[in-house]
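The following blocks contain the structures, represented as C-alpha cells.
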Structure I
Amino acid sequence: MEDAKVPATENGNPVRGFMGKHSCTLDGKNRLTIPKNFRRLVKEDASGTRHLVVCRAKDHRNCLALYTVDYFAGIVARLRALEPGAEKRRLIRFYSNESEQLRIDRFGRVQMSPDFLEVLGNARELVVSGELDYMEIWKAEDYRPVRDEALEGFYGGTFEP
C-alpha cells in the first residue's frame, strides 16, 4: 500500500482540520466562496444551515480569521472565564465588536462586509489558508511573505514531525 493512499489518523480517527491553501476571488457582490474541503468541516445547525464567524486575526493586522461556531464558542467561554479587569473588558470588546457571524449559502459563499474587506485592503484576489483549527483570509499579495516566513521557521525549527 502506498503511503499517499493511507489517510492521516489521530487516535485511530481521520485527522480533521483545515489544511491547505486556496486562491479565491471575491465576486461582484463581495461574496467569498469557501473552499469545498473546508466547507465539509463546518457543521450544519438544526435548520440545516452552516455558519462561520469572521474576526480580525490576532497575529496579523492585515488578515482575517474564520472560525467554526463551535470553535468561536470556546473562545467566548475562555473570555468569560477570565478574571474581571481591564484586559477582560478589552478582549470582550474586541471579540464582540470585531467579529460577525456569516451564513454559508447553498453555493458555499459568505457575504463579506466592507469593514472586513477594508482589513484586506479591499482586495479581490484572496488566499484562504487552513490553520488546522480555523482558517485565515489574506490579500493574495500579502500571503506570500507570511508563507515564506513560516517556511523559513519550519526548515530551521526544532519540531520533528
Structure II
Amino acid sequence: MLLDKDGIFEPLLAPSESDYLPQPPTTRNFADCCNEFWWVSTYVAKGLWREEITYAKYMLDQIVREQLMKMLTWHVAITTQFTHGPGKFGKHLKQHLEPTHWALLEQTYADASYDKTWDALHTMCDLFRTIAIGVAAYFRFDYPYSDDEKVRAHLKHVQLLPRDAIEMY
C-alpha cells in the first residue's frame, strides 16, 4: 500500500532501531553456536595441514568467524543491556569491545600465509572461549569445556603433524 486515503488501516508505528537490536540467545542458540565454532575449527586445521589455503580460509573466515561474530554480538548486547548491537558486519565492534578483545579480534584477520592463518585460528579460539564463557555465565548456560579442550588439543596436534604423516593418531 502506498497511500491510505480512506483511513482503512491503522497507522504504522514509526520506524525504530529496536528491530535491529540483538536478541538474547536461547540455550539452543548458544549451544549450536559453540558446537559450530569448535567442530568446524577442525576443518580449518585439516585444510591448513593439507595445504588447501582456499578451503581453510573459507572455513575460518566464513563459517567459524560467523560463530565468533554471533558470540561477540551477544557480548555487546549484554554489556549495553541490549540497547546497542555491533552494527552491520560488526562495524561498531571497536566502540563496544574492551581494547584487549578488539586487539585479539584484529589478529584473527590473516593473509594467505599458512603460519599466520594458524595464528589467526588459535587467536580466534582464545577470543571465542573468553567471550563465550562470559556469555554463558550471564545467561546461566553451560559452556562446553570438554569440546573446547578436545578441539584445541586436536588443532595443536594437527599443526604439529609432519607433512608426510599417514595416520593422525
Structure III
Amino acid sequence: MKRIARMATHVPVLTRAFDLSEGDVLEIGTGYFSTTLLDWLCAISGRKLVSYETDPRWYEKTKRMQSDYHDIIFVENWDAIPLDQKHWGLAFIDHAPHARRSVEIKRLKDKAEYIVAHDTEPRSEKLYGYPNIYSLFKYRFDDKRVEPWTSVLSNFHTLAKFKP
C-alpha cells in the first residue's frame, strides 16, 4: 500500500493546477492515478487531454480511455512529440526515462501555463535533471507535505494560489 500511496502524491497539486488552468491539458507519461484523474476532470469540464507514452505496457493499460476529448498516443521517441506547436493550459510531467523529464520541461517552458512535475524532492531531483531547469522559470512552488514531492513551474502565473 505504501508504494501505491507514493505513486499518488501528485494528485492534490495536479487537481489544484487543473482547477486554476484553462485550455488543453498535456500528460507526458501515463499512470494509474494521473491518467484516470485527468481523464475524469477533462470529461466533466469539456477540455481536451493529450497523453503521450513510450512504454508499451503503460500504453496498453491506458489506451481504453481514448475518447473524443482524450487522445492517448504511443510514441517511440520523446523528441517526436510536437510540444512546441501549441500552447497548453496545463502539462503534467511524470515519464521515463528519468533524465528526459528536464528535457520536456525545458521544451514546455514558454508553451504551458502550469507545468506540474513529480518526484522533485532533493534526494531525487538530480536523477531527473530538475536543477538544470529551475532557473528557466519565474515561479516555482514545491509541495513538501509528502514524498515524493510535486512541484509546479510557470513563467505565466505567480503560483501564490498554491501556497498552503
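Laboratory data are not the source of any read-out in this text; all were calculated from the coordinates shown. All figures in this text were calculated on a predicted structure; none of them were measured in a lab.
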Q | Structure from which 0.92 was derived, Rg/Rh (Cα atoms, Kirkwood Rh), options I, II, III | A | III
Q | Origin of the derived value 26 (relative contact order in percent (Cα under 8 Å, 6 or more apart); candidates I, II, III) | A | II
